[in-house]
Structure I
Amino acid sequence: MKKIDMKSALSFILLSLSFFSCEGVCAYSKPDYVPAQRVLMIGDSLSVGPFGREMQAYLADQFGEKRFYLYASCGSSPEHWLASEPVFHSKCGSRVKTPKSFSHSEAEKGRPAETFSTPKLESLLRDSRPNLVIVQLGTNWFDRLVDKPGPEELARLAGILDRFAETVLTSESRPKLIWITPPDSERFRKVQGDITKLIGTAARQRRFSTINSSSMVRYVTGQSGGDGVHYYGPDAIKWADGVKNRLRGLL
């Protein structure tokens with residue numbers, strides 16, 4: 001009878017377990033292997049804050065400090081990153097991580113954040129030459145739909161999404177695009193579904209992937225944060241863990 005190789009048996013068990021998925025959001029666990037890639041992540045204030053901190057640590061862990069770039073600009077929306085639009089100067093915070101440097105600024109103890117000139121997507125793509133682009137944007141469109149609801153505004157935003165996706169997907173390095181949709185917002189629940197649908201429609205038309213954050217976490221004022229939009233504490237980590245686990249199947 002052939003002797004069982006315990007190391008091989010253990011490897012088989014671990015591999016088998018990797019095919020199972022959790023209901024809802026699972027605690028993140030590091031995958032056994034992620035191919036070497038150059039990664040660019042772009043986000044808004046949610047990526048400036050705790051969610052961005054968690055994603056920064058994840059990207060460094062999976063790809064190495066020298067293989068990823070992260071740019072987050074508080075208050076920004078997809079159009080602000082396009083070269084054809086005016087430069088957006090954020091006054092509420094930023095997070096920037098490159099292979100050579102790191103900077104982070106938020107309002108703190110009555111001291112305002114440093115003004116940040118949001119970089120342009122075309123320049124970031126040219127400089128980083130990524131194989132993968134991860135986008136966390138769309139939150140700052142919520143209030144626009146509240147102020148100006150209707151099909152005309154939705155069509156305008158859809159056009160911006162199309163331009164953004166085309167810029168990424170046709171750039172020289174031909175990267176894969178993954179878009180993280182906004183998580184639940186207590187303040188903007190009436191319109192948040194419209195933004196998620198817009199991103200989903202653009203993804204089907206342009207053939208890129210999405211990570212739907214809608215069901216990962218539910219915003220509870222006083223627990224998730226204080227303004228009905230921004231996540232802090234355990235709920236920010238819960239959302240980040242959900243995103244990381246969805247990324248495992250897309251890398």
Structure II
Amino acid sequence: MIEVKNINKRFHDRKTGDFYALNDISFTVSNGEIFGLLGPNGAGKTTMLRIMSTIMEQTDGTVLINGFDSKQKPEEVKRSIGFLSGNTKLYKKLTPVETMRFFGSFYGIEKKVINQRIEAIVDRLDMDDFKDRIIEKLSTGQVQKTSIARCMIHDPQIYILDEPTLGLDILTSRTIIGFIKGEKEKGKTIIFSTHYMEEADTLCDRIGLIHQGSLIQTGTIDELKEKTGKNNIRDIFLYYIDQEEWIDDYA
């Protein structure tokens with residue numbers, strides 16, 4: 001369903017010259033799987049997801065989404081995914097319902113079908129109290145729900161979610177986690193980034209640990225617990241970071 005092969009992303013800084021935000025990253029995500037990309041702020045999570053969603057192009061390497069090359073067939077990739085960016089900007093004068101209808105029109109969905117999906121999404125994300133209120137009057141959590149609703153309107157097979165619960169209250173986070181679990185039950189494929197280790201422990205079939213632009217380990221939580229002898233994801237992550245720093249120092 002998703003294949004990431006030897007991805008590098010190089011940026012140029014006027015003062016320091018070229019630097020790599022991503023270094024030879026490769027992984028796969030199977031159909032119907034939840035894959036968590038874990039790492040601290042600045043690790044490269046957002047850059048990786050933006051490349052996968054065709055918003056940004058890689059310097060080297062290949063991304064295949066649903067069999068489509070992200071560089072050669074970006075429009076096909078966009079039809080296959082629902083992408084939630086960490087800095088999504090919505091039209092402030094539209095309501096959530098108008099936003100969903102607006103984005104649904106991009107995909108050529110019949111009006112009747114759009115209306116049915118809007119009704120289902122409003123119920124699913126508990127949006128009834130604010131569905132007809134303009135975006136600029138909404139809370140942070142309500143805006144995030146609207147952003148996710150926008151991603152759902154074309155019923156994609158794959159979701160790419162960048163820090164979906166960042167900065168949200170516990171009730172809104174619970175709704176979004178419930179949405180992720182529900183989409184998995186429908187057979188959808190989900191990749192999301194987070195630095196909330198406990199969240200990944202709850203949701204993910206497999207995780208990838210990313211640090212300073214490199215993917216340092218992937219596997220199921222049970223596999224990584226067995227390899228490291230650690231009992232939780234936080235300790236597992238720190239174990240691999242310590243190992244990596246030891247190797248760097250030795251080299």
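Some points to look at:
- When volume of the Cα convex hull per residue in Å³, for residues 84-219 alone is computed for each of I, II, the largest belongs to: I
- Entry that produces 15.4 once mean count of other Cβ atoms within 10 Å over residues 68-75 is calculated, selected from I, II: II
- Relative contact order in percent (Cα under 8 Å, 6 or more apart) from the coordinates reads 20; which among I, II: I
- Structure from which 22.2 was derived, mean count of other Cβ atoms within 10 Å over residues 156-163, options I, II: II
- Label whose coordinates, when mean count of other Cβ atoms within 10 Å over residues 60-67 is calculated, return 17.6 (choices I, II): II
Quick note: the coordinates plus some simple rules give every number you see, no bench work behind them. On a predicted model such as this, the values are computed, not experimentally measured, just so you know. Cβ atoms are built from the backbone, for glycine too; each structure is taken alone.
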